[in-house]
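Computed from the coordinates by the stated procedures, all read-outs in this text should not be read as laboratory data. What you see is a predicted model, and the numbers here were worked out from it, not measured in a lab. Cβ atoms are built from the backbone, for glycine too; each structure is taken alone.
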Structure P
């Protein structure tokens, strides 16, 4: 089964590069074709909102699918066709059509990110899952570093070209998917009505104490990282005197994630429950350090440290979800939890934008405060931390 991991990782990297590049591509094309960043933000927001709202249903449908490979293939095709269609329609047809197409592309996001991670337990032996999720976290880091700037750079070739990149990547992921031997589990999920499957997924998230704890912590804590993205342009101008330095700050965060992901492939997370709490606390300290850093070097060190904290947190989340969720709702648990994180991040971004009118310090304190609140609330919402090292067996 371990031999299936390379094929999984190739598919994951291509698919996640498609999702990571889609948002920036929509923004850049809107500016190039329509001359409006505001319109671009609306288009990108439609895709993000669709992804957040559709997560539970998409996950439930994948859990119930008798042919999961076909289901994943359908979502990849949907994303490719929708984004290619946006590149054709934008600036030539009604804006509402562009918004609908962007929303259609967003429907594929939960399937080829969170739900794809849920498939690892079907492909890798239980004693290798820790290492496998370390590699899986690396695919997110690589995609976030390489794909967005590559897509944006294509605007120099042709105004609509940035949207071609995620469409092509999705089709390449589709080709890689053909080599994946995915089969539905014999859990009776396929015979469950959709409403019953959704109800079971909600029960798993709310009634499994360890799963509830990790979901609460990561939802609230991830919202806190929005402070860095909102504050980065202001900090770039204040510390470096250049708005373009924003990319350096965010790129440094991503670079820390790549390094950390590489380390996890050799030293996997052994105690995921503790790691979720610990890395959320570390993230809060890093957010505070980014805002307080008086010099550019210290700012970049704090940004790099924030990036390092993210892959262990992501890997630990995946391990807890697989361990605690019933087999017939695992994809739904992944997609629903991801939808909660996305929604919380969007709400926190809007709040940070409002706080920025007062000062960047208010934004930073808000972000660090959310990390602290995540740890406190999460500890209150979950059971005592498991003392054992072996986490694979459910309690």
Structure Q
């Protein structure tokens, strides 16, 4: 079987809800990202055999196969096909898995895996809420109700369940949220994101044109006391908005190729895909799946947690990476070294390839070899990807 390699990885800087990227139609934003990947590689557009794009809110401006819309909004030719993927928060990480599997099988040689989410223009939950309000039903079926009677599947409830199960105090969660912001501030000030961010032109409130290059969610004036003062999401809980991922607009993507694709592109790879793992887990606790999924991935790869140099564990809520650390025994100093979604934002369907982009560049900057990425996903799912920097 052929190997799968990452030859390019890029992302936009995140935009807050109603913020600097909110004027962009998501298909156009994703199209700009696709153009950037082509420019960075100098690839012949005709060589791209598919675009697989993660997106959670597939309704409205993100409906009707937003991946194809992004291709038609880019400089890629009409001959390039595209499809949209929904594995909730892991959608674009799954897009990467599908792209890697395509080139490893030899049925394709060069594929772009990407993701997009405009949470400003397509609010979270819209594909569920809007039909339900208009009499078109709800995704939870009668048979699901019989299996999980009276249970509302909720990520917020899941985050609280994990905090309680792993005995994580509010102080620990607040400290983690503060550290995420601090790491993101340090990384931004040091220029750590410069090579991975695609500048996007925006129009400011006063009508001026400028390039958006800094993640808008970072709180450069953050203090631990300020975080401690944020109101709890639910009475008696432990999670606050300061210890949850930020609503975010953004796009990201990676170009994947096999050996034949590398030769056609004339490029050296950035990294090799070592392992692709999936796992289904408890849909009620929901966000715990990365813990057993990581164990499964390491076992399949014949590796130990200490073999991995850097980790990207999505900060959907602070309780998830903290529980992951406690279970895996991983070195906290190797986790989310440039900050995570608490500071940088979580553009849902775009977060998978966003985290991979950051992981690849962080390994390069530090001269490290192995990286592991994992995401908790709605429905009690998890993707794990292990890469080797080359």
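Consider the structures P, Q: one of them gives 0.80 for FRET efficiency 1/(1 + (r/R0)^6) of positions 21 and 309 (r between Cβ atoms, R0 = 30 Å, to 0.05) as calculated from the coordinates. Say which. Matching structure: P. For the set P, Q, ranking by mean count of other Cβ atoms within 10 Å over residues 165-172 places P highest. Determine which structure produced the value 4.0 for distance in nm of label points 7 Å out along Cα→Cβ at positions 157 and 261, calculated from the coordinates; the candidates are P, Q. So the calculation was done on Q.
State the single structure among P, Q that was used to calculate FRET efficiency 1/(1 + (r/R0)^6) of positions 237 and 357 (r between Cβ atoms, R0 = 30 Å, to 0.05), giving 0.40.
On the way: P: 1.00; Q: 0.40.
Computed on structure Q.
Given a value of -25500 for helix-only ellipticity at 222 nm (-39500 (n - 2.57) for each DSSP H run of 4 or more, over all residues; to 500), point me to the structure among P, Q it was derived from. Structure P accounts for this read-out.
Using mean count of other Cβ atoms within 10 Å over residues 5-12, single out the structure from P, Q with the greatest value. Each step should come with its number before you reach the end.
On the way: P: 19.5; Q: 25.6.
The structure with the largest value is Q.
Source structure of the calculated read-out (distance in nm of label points 7 Å out along Cα→Cβ at positions 173 and 293, 2.1) within P, Q: Q. As an exercise: mean count of other Cβ atoms within 10 Å over residues 77-84, calculated from one structure in P, Q, equals 22.0. Which structure is it? Checking each candidate, the match is P. Among candidates P, Q, the computation of FRET efficiency 1/(1 + (r/R0)^6) of positions 85 and 277 (r between Cβ atoms, R0 = 41 Å, to 0.05) that gave 0.40 used structure P.
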